[in-house]
Structure P
Amino acid sequence: MQPSKTNSFSKIISSVFYVGYFPLRGGGSWAALLCLVYFILFRLFLVDFLNIAENLFFILNVLLLFLHVPLSIFTINRSISEKDPDPHHVVIDEWVGMYIPLVFLEFNLFALVLGFFIFRFFDIFKPYPINKIEDLPGSYGVLGDDVVAGIFTFIFVFIIQNFIDLPII
């Protein structure tokens with residue numbers, strides 16, 4: 001029996017093009033790292049190579065972020081089950097959570113890499129209230145904790161940037 005196109009599509013998107021199936025542990029870290037690399041290359045290509053204005057790049061990324069959320073909810077709902085409510089191969093939630101600080105922080109390689117490590121800290125240890133968001137049903141809990149971790153990451157790196165003179169790379 002052939003898998004349905006919806007299930008195949010959901011599998012591809014929810015695993016971030018099969019990153020969630022990497023044989024090495026830590027699919028969430030790989031997805032967040034891939035998101036960071038993608039964002040940097042996307043910015044270099046659009047802003048530095050094609051000379052797209054920074055404001056337009058920002059608007060484009062906000063639109064992409066808002067498109068990622070319903071797409072993630074849709075694909076996560078089709079990738080989870082009662083038996084496995086948060087499978088390891090579903091890593092689109094880490095992608096979306098990592099994308100939040102990348103979009104809203106000033107483009108500074110040092111700050112973005114710092115954001116990656118802070119995001120992974122919040123996502124792994126899930127301090128309050130992130131741990132409570134995770135209890136939401138279905139895809140809302142799977143995605144919600146990473147969205148809140150991404151927002152917390154933005155706030156922390158933003159504060160660090162404004163109180164400590166980070167190296168500009």
Structure Q
Amino acid sequence: MGESAVPRAPDSAPALASFASLGLPEPARTVPSSFVPPGPVHAYIALGSNLGPRDANLRFALEALAATPGIRVLRVSSFHETAPVGGPPGQGPYLNAAALLETTLSPRQLLERLLATELLAGRTRSVPNAPRTLDLDLLLYADLAISEPDLHVPHPRMWGRGFVVGPLAELRDRA
């Protein structure tokens with residue numbers, strides 16, 4: 001899909017208030033981020049870009065993840081154009097999506113791969129919510145919860161972000 005064909009997402013978040021409403025497993029137990037699953041598990045990620053060729057940035061991330069041993073990209077939502085939330089004024093709109101992965105990586109290894117992919121796409125970190133070439137967030141990892149200083153799963157702000165919940169709902173509808 002080219003940039004000109006990208007649908008504009010509504011400004012308000014969809015009214016989906018629970019894991020069940022999205023057909024997602026509610027966290028059943030807390031594990032450390034070093035937890036290695038006994039077999040492949042499902043993980044959901046959010047993707048976003050508002051600098052450079054946004055469409056190409058998201059596709060780059062998906063291709064890089066698919067080429068990583070221990071990760072399979074199972075489903076990807078369509079790309080949604082959304083207004084920036086927070087951060088410095090004057091930012092351009094974001095292109096956002098969500099993806100369902102199957103992985104044998106630990107949550108920590110998956111997070112490290114997401115961060116490395118951001119760097120490969122030219123991501124720099126300056127101020128919070130600054131414009132970025134690529135933003136990848138780990139939203140859910142199986143039915144597990146993780147609470148560490150640099151990794152919280154489920155992602156603590158996902159339910160309040162229409163640009164995350166909308167693409168997640170779309171993944172449910174494509175199941």
Structure R
Amino acid sequence: MIIYHIIWIFTTFLLVGLQISWPEILKIGNASPNLPLIGIIYIALTYGEERAMVASILAGLYLDVASNTTLGFHILCFVVPAFAFGKISARLISLHPAVKATLIFFASLLYGVIFNTVSYLQDPFTNFFYTLIADTIPQSFYTAILTPIAFWVISSILNFSDTIFNYQISE
């Protein structure tokens with residue numbers, strides 16, 4: 001059971017590491033996908049909001065330390081969508097890839113609005129609406145387009161560990 005938790009934590013750190021290490025390879029134009037958010041929403045849809053919030057705290061802490069931002073900046077941006085979409089997943093049939101991509105799109109928009117709001121509060125001379133339109137919306141579309149591939153990879157890793165360690169999701 002402990003090994004299973006180590007594997008999904010490792011998967012979260014792997015996605016954050018890819019986000020930090022290879023930002024230029026993953027970019028199309030100025031947009032880069034938000035891989036940790038995809039992993040966190042996958043965990044929220046599959047395992048619930050509690051585990052997604054733990055994963056978002058770990059991913060946000062890693063991103064805060066790696067990007068030299070205020071501690072808690074990325075944590076807040078990840079925890080709010082993790083909780084919201086974890087709660088929504090209990091009432092939503094989210095098996096279709098289009099539904100998953102739509103959820104990721106709106107989670108990425110929510111992440112971007114929170115990120116830009118906190119950035120604006122820290123530095124009021126930034127143009128909030130320009131960064132929202134020029135950065136957040138293309139990033140949200142790009143993240144949503146990568147959702148089926150990323151969900152397949154993440155589910156392959158976690159389902160493989162489920163079968164190896166005979167882990168059952170508790171209701």
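Some notes on this structure:
- Given -25000 for helix-only ellipticity at 222 nm (-39500 (n - 2.57) for each DSSP H run of 4 or more, over all residues; to 500), calculated: source structure among P, Q, R: R
- Looking across P, Q, R, the calculation of Rg and Dmax of the Cα atoms in Å, for residues 62-117 alone that yields 13.0, 38 traces back to R.
- Which of P, Q, R yields 2.0 [distance in nm of label points 7 Å out along Cα→Cβ at positions 46 and 158, calculated]: P
Quick note: the coordinates plus some simple rules give every number you see, no bench work behind them. The shown structure was predicted, so the numbers you read here are calculated from the model rather than taken from an experiment. Cβ atoms are built from the backbone, for glycine too; each structure is taken alone.
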